[in-house]
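*Asks:* Each structure below appears as structure tokens.
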Structure I
Amino acid sequence: MDSALLPTLSALAGTAIGALSSLATTWMTTASQARAARVAAERGKREDLYGRFMDELARLYASALNEVGVDYERLTASYALSGRIALYASQPVADAADRAMRYVVDLALGPKRSAEDMRAMMEQADANVIAAFAAACRRELADIR
């Protein structure tokens, strides 16, 4: 074997290994950045959706406390957001949204509440359906990584 061949082959192998490791590092970095961007976009989309649902639910809740009967315009907006939550969210979040909707509709179908009744409701843990929904959302968003 020629004595100049071994150093030449070693140099070529070293160059190939260096190029491949550089390519692998670049690919892994790009893939990691793309995944982080997808996760951030998904988290942002869900945060926006959940926030809008809570806003609509709060309006529907206030309407249910102040008036007798269902405000169908607000109910429709909340129901549409609840459907989108069912599409994107985990099952615990979708269940919390469903429980919140049912509670508020049941509240709207009941009698008009006095100020004392409303204050008493603030002490009931099951009456704070927005906080229960928010807690389910917080757990889900913490798990998105």
Structure II
Amino acid sequence: MNLKTTLLSLLILSGSSLAYADLEPYKDYTLSDSVWSVTTIKVHSNMDDAYLEGLKKTWVESNEVAKKLGQIEEYHIYRSDLPESGSFNMMLVIKFKNNEALAPNKARYEAFMKEWGAERNKKMTDTAQHDYPGMRDISGEYNMREITLTK
């Protein structure tokens, strides 16, 4: 009986030390200045290739313009190998230098629109409003920061 009580006490003590951990930002971990905008998408069955084709003409091309102008650092598309699991099966990710790069800015908008052009903007809007709703559902949007734990 003593051994059981001792083991139970050790288990409780080791578990409670984890529960009472109190990490401090910039002492025990740092947050990146960079912000990743993550959109989770549930692409409908058998629509992956059609949706990717649309993204290539809209999302990818517009991100290339933003990257060329220095408005974003990078962008990525991730697709699940298990498309029917969970509330999403694709992620669209854009990396911004910091919070300021996410804020509304008239000069950035005008520079982008000058490079992007009114005709491409109309085509992108048409695709987003008419084609995408039948291909996918947006399941979430997040702004994420990388956390680096201090060793």
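All of the numbers you see were taken from the coordinates with simple rules; none came from a lab. Because the structure is a prediction, the values reported are computed rather than measured. Cβ atoms are built from the backbone, for glycine too; each structure is taken alone.
*Asks:* Assign the value 1.00, calculated as FRET efficiency 1/(1 + (r/R0)^6) of positions 39 and 55 (r between Cβ atoms, R0 = 30 Å, to 0.05), to the correct structure from I, II.
*Replies:* Considering all the candidates, the number was obtained from II.
*Asks:* Looking at structures I, II, which one was helix-only ellipticity at 222 nm (-39500 (n - 2.57) for each DSSP H run of 4 or more, over all residues; to 500) calculated from, given that it came out as -11000?
*Replies:* II
*Asks:* Say we calculate FRET efficiency 1/(1 + (r/R0)^6) of positions 71 and 87 (r between Cβ atoms, R0 = 30 Å, to 0.05) for every structure; which of I, II gives the highest result?
*Replies:* Of structures I, II, the maximum of FRET efficiency 1/(1 + (r/R0)^6) of positions 71 and 87 (r between Cβ atoms, R0 = 30 Å, to 0.05) occurs in I.
*Asks:* Which of I, II yields 43 for relative contact order in percent (Cα under 8 Å, 6 or more apart), as computed?
*Replies:* Among I, II, the structure yielding 43 for relative contact order in percent (Cα under 8 Å, 6 or more apart) is II.
*Asks:* So Rg and Dmax of the Cα atoms in Å, computed for just one structure, reads 22.5, 80; which one of I, II is that?
*Replies:* II
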